[in-house]
Structure 1
Amino acid sequence: MKQLERTLEGIVIINKPAGITSHDVVSAVRRTFNMKRVGHAGTLDPMATGVLVMLLGKSTKLFDKFVAFDKGYRATLRLGVKTTTADIMGQVLEEKPYANVTQKQVEEVMVRFTGEIEQKPPMVSAVKHKGERLYKLARQGKEVERTARKVRIDELKLLKFNLPEVEFFMACSKGTYVRQLAEDVGDILGCGACISQIERTKVGPFTIAQAISLEELNEGHILSGRI
């Protein structure tokens, strides 16, 4: 006998683990709730962790509202390495000395990126070029010209300085790319840089403290609300 699909609506805030896609999380939520109408607001790639807003049932219609929320990230950049993907998962393009870089220099560069800036989307992004996602082209080893876009960084704060790694927090508008920021900072410092870790800590009013793991979801510890 076929099991009836459940009808739910609302949100679930998931703390996405590393190593899986946002679509994998959607599939897991669908299985848990036995329902097909599930979506997420704001993709996190496999390397990234943190807040992933899941929309259930009729709440999927509010996708545009949730995607437009400002975001918060805690991330670590590694100095001295430039890669094809602007993170440590990519192929190394260039390695340069970084030992002379000081904490003060990093902080001064970060100030330059605070406020409204123009940022070129990285190749590892969901932006389309002639109908194809940039990250798919990047996987094929291709690089294409990208048009810079206006984004806003409200806060960019250095948290830890321990060469070759620099941990920082960024509060920003939608469409701001942490990887590109790291690469741009590395270019100005003259040693290059890439991202070694990314955690999304906030999406609009939803924070990492409210998020639950997929294990907790399966155990029934659900944080959700009717919208």
Structure 2
Amino acid sequence: MTGSPRVAVVIAAGGTGRRMGGVRKQYLELLGEPVLARALRPFLSHPAVGWVVVALPPADAADPPAWLLELDGRVHVVAGGAERTDSVRAALAAVPAEAEIVLVHDAARPLVTRELVARAIDAAATGVAAVPVVPVADTIKEVDGAGRVVATLGRARLRQVQTPQAFPRALLVEAHRRALAEGFGATDDAALVERIGGTVVVVEGSLDNIKITGAHDLIVAEALLRARDG
């Protein structure tokens, strides 16, 4: 790619809050602002980002929150699917063909920074997929179905993966096309690229880039935001 790449962002925000008793975490407030809004701002502040497609639960996509539509003219809303992969695929279908790079981000990660966004874009601009990672701090054990430890995994080569993940658009589209045709699902988009032989590299993530999955994470996220703004 020559010059500044044209970038689209896909936000997976189709969760229905099953793990939080039906509370949709993308709409919860962190210091007075919705989680989803905080997740969007670092992307909207990057000059290469021309499009942002947010996959919401179908009922919400039919009547999106006013604050979301008023946030920025680059933001578009589509109806997500039953699983995360379905939501990403639906949003990806709405990305214009002129986009050269697509970033995929989870709405439940509201502490992403513009610096991390830039690292992901720069890596994908070389023609490969890129995922932000942090080292694994805890000992990891493999356990069988009966609860017995099978193996202790060496941490030196293990990494915890975050979003945004960045891809050349054509590579991600093909990975999703083949996954759908072959009935393959995954918890992240990089796995779809890996299975078709695409190169995936890592970039430096951030320990602050936590994912909101429960009430405890909200407390931690607010503390991190206060420290960042203080």
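Each reported figure results from applying straightforward, stated rules to the coordinates on display, with no laboratory input. Values in this document were obtained by computation on a predicted structure and should not be read as measured data. Cβ atoms are built from the backbone, for glycine too; each structure is taken alone.
Computing distance in nm of label points 7 Å out along Cα→Cβ at positions 47 and 151 gives 1.4 for which of 1, 2?
Value 1.4 for distance in nm of label points 7 Å out along Cα→Cβ at positions 47 and 151 corresponds to 1 out of 1, 2.
In terms of relative contact order in percent (Cα under 8 Å, 6 or more apart), which of structures 1, 2 is highest?
Across 1, 2, relative contact order in percent (Cα under 8 Å, 6 or more apart) peaks for 1.
A value of -0.46 was computed for log10 I(q)/I(0) by the Debye sum over Cα atoms at q = 0.11 Å⁻¹, for residues 95-182 alone; which of 1, 2 is the source structure? Label of the source structure: 2. In this comparison of 1, 2, the computed figure -9500 for helix-only ellipticity at 222 nm (-39500 (n - 2.57) for each DSSP H run of 4 or more, over all residues; to 500) is attributed to 2. Can you tell which of 1, 2 yields 136 when volume of the Cα convex hull per residue in Å³ is derived from it? Label of the originating structure: 1.
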